[in-house]
Structure P
Amino acid sequence: MTKLNLFSENIYEDWEVDEKYFIDIAKEILKFYLKEVEELSCLNNQQFNTISFDFLYCDSKKTHEINREYRQKDYPADIITFAIFADSDEKFIFDGEINLGEVIIALDKVIEESEKKGTTKEHELAFLISHGILHLLGFDHQTEEEYNFIIDLQNRALEYVKI
């Protein structure tokens with residue numbers, strides 16, 4: 001069994017996220033993805049015993065800063081993913097551990113989107129977490145076919161974790 005080291009930090013003051021709950025949800029979603037699409041992910045044919053990555057919960061002001069500084073995009077984002085392992089040709093595995101990267105989520109955008117969709121903010125956060133994990137595993141959505149594949153996987157993952 002692969003060990004999962006997931007970490008989170010919340011710097012958004014208007015929502016005290018139950019970080020342990022969402023770490024547990026993220027672990028279950030990752031397990032689902034590894035079972036469903038391991039051969040398609042950046043982890044295929046890699047030897048490891050631990051997977052780690054981080055979540056940062058912030059506001060859209062922060063994602064706007066990050067977008068400008070690191071991605072040369074001048075707008076706030078609901079989610080930004082730095083997929084270290086997937087986006088590099090060099091695959092660093094240190095002492096059997098793979099660090100996939102970081103998922104940054106703007107919680108004010110989560111709240112806004114949940115209100116638009118008529119869902120709970122917890123459901124919307126889980127949806128973005130599932131999306132970010134797919135990016136960390138090397139999945140992208142540049143075409144409509146890729147987008148539909150990712151959305152289908154996310155919906156199945158959320159059903160799997162009963163959200």
Structure Q
Amino acid sequence: MSVLSILEFPDPRLRTRATPVTVFDAKLGQLVGDLYETMYAANGVGLAATQVNVHQRVLVADMSEDRKQPLALINPEILERNGSQVYQEGCLSFPGLYADVTRALRVKVRARDVDGKELVVEVEGPLAVCIQHEMDHLDGKVFVDYLSPLKRSLLLKRLDKQRKQAATA
């Protein structure tokens with residue numbers, strides 16, 4: 001497995017809409033393994049292929065403390081959304097930035113596993129947020145798109161400031 005380079009905002013490749021996976025082979029298995037390796041190395045809880053400049057509809061997540069509940073969703077689609085929750089989200093493509101985002105409390109998602117077998121998962125709470133967040137990446141959306149123009153501007157200024165400070169350190 002390999003740790004891949006994560007694209008950081010405002011990289012325009014983060015706005016690319018991912019295409020469906022049509023071949024379920026060893027190459028896909030390698031990508032999923034690399035996504036897990038990259039997510040764990042970055043101390044993240046979710047990662048979409050778009051974030052590593054692979055524009056296929058693949059995401060991984062693992063919100064467990066012991067990193068023993070990995071979930072890979074290939075070609076995910078939301079079948080149902082219920083409820084509403086506000087959750088403070090961060091993103092590996094926006095290091096160090098967090099903002100409250102409103103999303104569905106529960107989602108039912110149909111996808112394929114790495115072998116191409118169909119699965120349906122019903123999740124709620126933080127994992128539901130994570131899956132919705134990563135699915136947005138596959139559609140070329142990022143979490144700051146949900147913020148008001150003022151909040152988005154303030155966050156992006158903070159990101160610029162952090163980058164300038166890191167460059168001079």
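Derivation of every value follows stated rules applied to the coordinates shown; laboratory data play no part. Nothing here was measured: the structure is a model prediction, and the numbers come from that model. Cβ atoms are built from the backbone, for glycine too; each structure is taken alone.
Here are some notes:
- Of the structures P, Q, the one that 1.6 was derived from, the read-out being distance in nm of label points 7 Å out along Cα→Cβ at positions 28 and 52: Q
- Computed -15000 for helix-only ellipticity at 222 nm (-39500 (n - 2.57) for each DSSP H run of 4 or more, over all residues; to 500) - originating structure among P, Q: P
- Test item: log10 I(q)/I(0) by the Debye sum over Cα atoms at q = 0.18, 0.31, 0.33 Å⁻¹, for residues 108-147 alone calculated as -0.58, -0.90, -0.94, pick one of P, Q: P
- Calculated for structures P, Q, mean count of other Cβ atoms within 10 Å over residues 20-27 is largest in P.
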